[in-house]
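Structures are listed in the sections that come next.
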Structure I
Amino acid sequence: MKSTITKKPKSSVELSVTVLASEMAEFFNQALKEVQKDFALEGFRKGNVPEDLILKNTGRQYIEAQSLDIAVQESYVTALKEHKLNPVAQPKIDIKKFKVVGVGHIQPVETRGVASVLDDQPALEYTAQLDVFPEIEIHDYKNVKIKKDPKALEVTQSEIEKVFDHLRKQRAKLETIDRPLKIGDWAEINFEGSLEGVARDDMKSNNYPIILGESQMIPGFEEQLIGLKKGDTKKFPIIFSKDYHQENFRKKRAEFEVTIIDTKERIIPEIDDKFIKDLGHDKLEDLSVAIKDSLKQEKETVAHTKLENDILDEILKRTRIDLPESLVEQEVDRMLVESKDRLAKVNFDWQRYLDQIKKTEEDLKKEMRNAAEKNIKVGLILGKIATEEGIDPTAKDGAHKVMEKLVEYARN
């Protein structure tokens, strides 16, 4: 067997393989033995049918087809080892030549493969197009320096007061009212809407709870409910903003019809001794310190995550990886399945989602490519650095240990 490789862009390789007639004869015999194991013929025990009768009953072409499969599989693996190739996906095989002497008739057992005078002649030639594990070149990852924000961990009095306000609203009590709604009130509503005159299922809901002024709905919606009372119904238009997060809604006109099912006033407690004790503290100062410490921990977590992301972004700039197309496609497919699973968990139909955003799966795949490429590159980078740092890249905490090392380098 002979094989050569030709390197191509995007970590792709063309493997050219030639199998000689003498080798093909061995694969032919191997295929015949495999068929013989399960071959049944009247007058013989299973597995004991003579080979010439098997050839007569199956036809030589059938055995040759089986031998071709075996020859390609075994020669391909041998060629991979010879050239130290690490494929990342199944190859595309293209048979250029396959010819065995004696096709169409039965030869004696000793010559049934290929005539001996042609032993050194090519009997099988094929190419295999395959994507291989890419080469990774990282420049000076130990010397990555990230500029720190000196105010990133500061906790302001305004932030503490926002937490107090949130805690008060969490403990608010609801009391039924018989007056028009105002900002801060709670309401239960039924609503349905249309976009450019077309009714949409994703713009309707029943028994939907809302607090006026909390910006739960699209801008302008909650303000339309001010002054309404329980039992009232109101129709009103809203124009979506030009920067609305769903592109297919931007600058379009919507019509809503809302019915008020119930109305209540929120009674928000004051910060008194009972409020403080309910939160597990004796003094206001102690509660303030606890809130400040909690906010600082949150900021430290956010800052650490940002530091890790900044380090990886900088290392990505210093890295050369020629990603194989098949790896990118696999990651895009994984991300697509993940998106479908998320929607399935909330019982949202995938096709309905595509219809709403007015995109196809192919559109989403194109949008996912950049993120997919980054995911793969980060994974490959962490794996290579792990190896260089003596960390097992396959360990459950391997990536975590690598990031700890990179953060350590960045801080020194």
Structure II
Amino acid sequence: MRKRNLWILSFTLLVVMVGYGLVLPIMPFYIQNLGAGGRELGWLMSTYSLMQLIFAPIWGMLSDRWGRKPVLSIGIFGYAITLLFFGLATQFWMLFVARTLSGILSSATMPTAMAYIGDNTAEQERSAGMGKLGAAMGIGVVLGPLLGGWLSEYSLQLPFFIGSGAAFCALVIVLLILPESHNRRSAAASARWNWGCIRGVILSPAGILLLLIFLIAFGLASFQGIIGLYVIQRLGFVTTQVGALWMVMGAVMIVVQGALIGPLTKLLGEVTLIRLGMLGSTIGYGLMLLAGGFITLLVAVGFLTLALAIVGPALNARISHYAGDHLGGVMGLNSTAASLGRVAGPLWAGPLFDLEMSYPFIGGMGVLCIGFIVSLVGLRGKQYETLKV
């Protein structure tokens, strides 16, 4: 795969994740100005993830039929428009509509970008390509809230306008420079993608990978949902220390997925990396409970993030091998499994934290340990059979 195309895809996902992160520090203040409260904020956040869960496989299927470039362009254009709509909103219903459309349209970008990687890379190099996309997203997750907080000092609307402008720039680059990667033969074959195909994927060896993708997203979202409260209430951290934790998570994710995942895949293979990542994330959750201060917690967070950063690209690359002519559809199911984990994780961890602040970590260890056992039993060797429908 040409490096230029990989950079374009990485920049596109970077813009999407920066736009997502821009919203996080601003939204509570923004909805207050419109007379809304906590319940409405919950609707906005959950609606975005729910729309991504529903529409990611649909966009993936359409990218198999129409091509990667048109679907990716639709996603970026829609995302740019919805960010602009956010900045212009004067009533809560306008925010809700914009957030809903943002979830629907932005869900086209991730599965399509991963399918593009699958179209253009050799099987042994896919983990490295997926890792670079993950690194770009990690940079966006770190930069988004920082830019949002800084720009909001001038105006609460300004971050949305800046994010919209960046998305339009990414759209122009995709339209003018990025070539199409999907061939007509595959497009004709993908027209047979239907609910029977989805059932076939779930019941095939790829279904085990979808389960692991759900579990790892569940574990990460559970951790992210309660770590701030945990360190404040148990260890008495101040805002700068909480910010340092997020910076460590972002830095480790960027370095591992951007530079190390390719060599590690060549050295150990995808299956070994998946197993090590599941085991390491289980241990990382346990280390969180043992940490008693700022430095030890930084080490625990770094170890947990390292494990999660290893397993993600390996899972994405592994499941792409099974897709055959339905790469977009399968990567859409991949995104749906991850979205479901991101929705369920915080909903599960929050009530457990209210019962006892250590319960989410104990439960997370159990969930990820199950994932490790599944990876030992269900992932076998280097052979895989592509989906035939």
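Every number here is computed from the coordinates shown, using simple stated rules; none is lab data. Note that this is a predicted model, so its numbers are computed, not measured. Cβ atoms are built from the backbone, for glycine too; each structure is taken alone.
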query: For mean projected area of the Cα convex hull in nm², which of the structures I, II scores highest?
result: I
query: Hey, FRET efficiency 1/(1 + (r/R0)^6) of positions 29 and 61 (r between Cβ atoms, R0 = 41 Å, to 0.05) derived from one of I, II reads 1.00; which structure?
result: I
query: Out of I, II, which one gives 0.95 for FRET efficiency 1/(1 + (r/R0)^6) of positions 133 and 341 (r between Cβ atoms, R0 = 30 Å, to 0.05) as computed from the coordinates?
result: II
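Computing log10 I(q)/I(0) by the Debye sum over Cα atoms at q = 0.11, 0.15, 0.17, 0.19 Å⁻¹, for residues 125-308 alone gives -0.70, -1.13, -1.26, -1.33 for which of I, II?
Of the options listed, only II reproduces it.
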query: Here relative contact order in percent (Cα under 8 Å, 6 or more apart) has been calculated and equals 28, so which of I, II was it run on?
result: II
- prompt: Thinking of I, II, which structure, once helix-only ellipticity at 222 nm (-39500 (n - 2.57) for each DSSP H run of 4 or more, over all residues; to 500) is computed, gives back -28500?
  reply: II
